[in-house]
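A.B. asks: Dropping the structures in below, format is structure tokens.
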Structure P
Amino acid sequence: MYDRFAGGRERALLLLERSLARPGNASSAEVVWLAELDGRVAAGLAGFPVAEAVERSAAFMRLALRNAPPWHWLPALRLYWVGGRAAPTPPRDAFYVDSLATDPGFRRRGAAAALLAEAERQALARGLGSVALDTTEGNAEARALYGREGFEEVAYRPAARGLTGFVALVKPLS
């Protein structure tokens, strides 16, 4: 998705580097956690309270537009608008996992599970009642992982406007 916002892989990497250094957006350093295996980064998670999602997403979009060529602004804004409506809305009192990715060479070694456990710790530290996330309908591997980690599928949004369907998952922390 970052490649699509930025207009290509190299621009996406530059955007992520800038966003990590800029507090207050959806991928700034204060909301990113990494899991290491064998001395290498194996997986990463960006997450924050749902109540911060609109503000953080808008800050990320402003940063993306400032660093994108003008001819890419309209496609990026469309993706932002459509993407924000594609996934089901998470519960307001949840810690939202905005992105979770594992390097393919480190899959099935516990890195993603460790990061999901960190998301739970972050939610509890903030007095939030659950952890929420979403994934595409066709991502069977991720859906299986989330199920094993105690997440329940709570809502579905069918494919529309050129985007795949989404599944919303929530793990209550009571």
Structure Q
Amino acid sequence: MVRLGAFEGLLRDAIHEVKFTAWRRLGTDLGRMLGERLEDALERACVPIECVVLVPMPTTMRRRLARGIDHTTVLARGVRDVLGVPIVRAVAREHRPSQTHVPQSQRRDNVARSMRLRSGVDLSGHMVVIIDDVMTTGSTMGECARAIREGTRGENAKPLDVWAAVLSVAAEGAGEVEDVRVR
């Protein structure tokens, strides 16, 4: 997982500005910062850039309309500006209650089986980087990774790696991030 920092102070305020006031320019700039951090991590891991694709965490149509922005796609565009890799809107999501309104102990159940790989999307042979704004318990990230992995299984599917790149990790979930497992 690659991240910019903890979900506090100026970073927290900036994320809220992007997500809740549709400040696209700030979202693109934050995405570029995340892209620089991700570029360093990919180089250290010797990952060939031509194998990388960016997958924004899916947002439901209801939330996009309510907020006036698909903030994770805006972030992914900033990352793409740095890396020059494609963005693939690979995952669809059904509407569920916001994770911020669900107790942490119920977040995994809230998002369970809420995402699926879109038909016709083939990510086999690619290193997938899921882009999101904040990770708290890792439940949403784990569900998105599950949808990608299950959707790429088959006779001809090649193994692929799935990474997470987030702007921040919420303090209450920071200790749990190390325990996130992709099934």
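A.B. asks: Comparing distance in nm of label points 7 Å out along Cα→Cβ at positions 101 and 117 across P, Q, which is largest? If you can, show how the numbers build up before the last one.
C.D. replies: Values: P: 2.4; Q: 3.2.
The structure with the largest value is Q.
A.B. asks: Which of the displayed structures (P, Q) returns the greatest value of relative contact order in percent (Cα under 8 Å, 6 or more apart) on calculation? Could you put the intermediate results ahead of the total?
C.D. replies: Numbers: P: 21; Q: 28.
Checked P, Q; max of relative contact order in percent (Cα under 8 Å, 6 or more apart) sits with Q.
A.B. asks: Given 2.1 as the derived value for distance in nm of label points 7 Å out along Cα→Cβ at positions 93 and 109, which of the supplied structures P, Q does it correspond to? Don't jump to the answer; show the numbers that get you there.
C.D. replies: Details: P: 3.9; Q: 2.1.
Computing distance in nm of label points 7 Å out along Cα→Cβ at positions 93 and 109 on every structure in P, Q gives 2.1 only for Q.
A.B. asks: Shifting gears a bit: Hey, percent of Cα pairs over 26 Å apart derived from one of P, Q reads 28; which structure? Numbers along the way, then the final one.
C.D. replies: Numbers: P: 28; Q: 24.
Here the read-out was taken from P.
A.B. asks: 106 is what came out when volume of the Cα convex hull per residue in Å³, for residues 53-140 alone was calculated for one structure; which of P, Q is it? Each step should come with its number before you reach the end.
C.D. replies: Numbers: P: 138; Q: 106.
Source structure for this number: Q.
A.B. asks: I would also like to ask the following. Given a value of 0.35 for FRET efficiency 1/(1 + (r/R0)^6) of positions 21 and 125 (r between Cβ atoms, R0 = 35 Å, to 0.05), point me to the structure among P, Q it was derived from. Provide the component values of the computation, followed by the final result.
C.D. replies: On the way: P: 0.90; Q: 0.35.
Comparing all candidates, it corresponds to Q.
Every number in this text was worked out from the coordinates using simple rules, so none of it is lab data. Every value quoted in this text rests on a predicted model; they were computed, and no experiment measured them. Cβ atoms are built from the backbone, for glycine too; each structure is taken alone.
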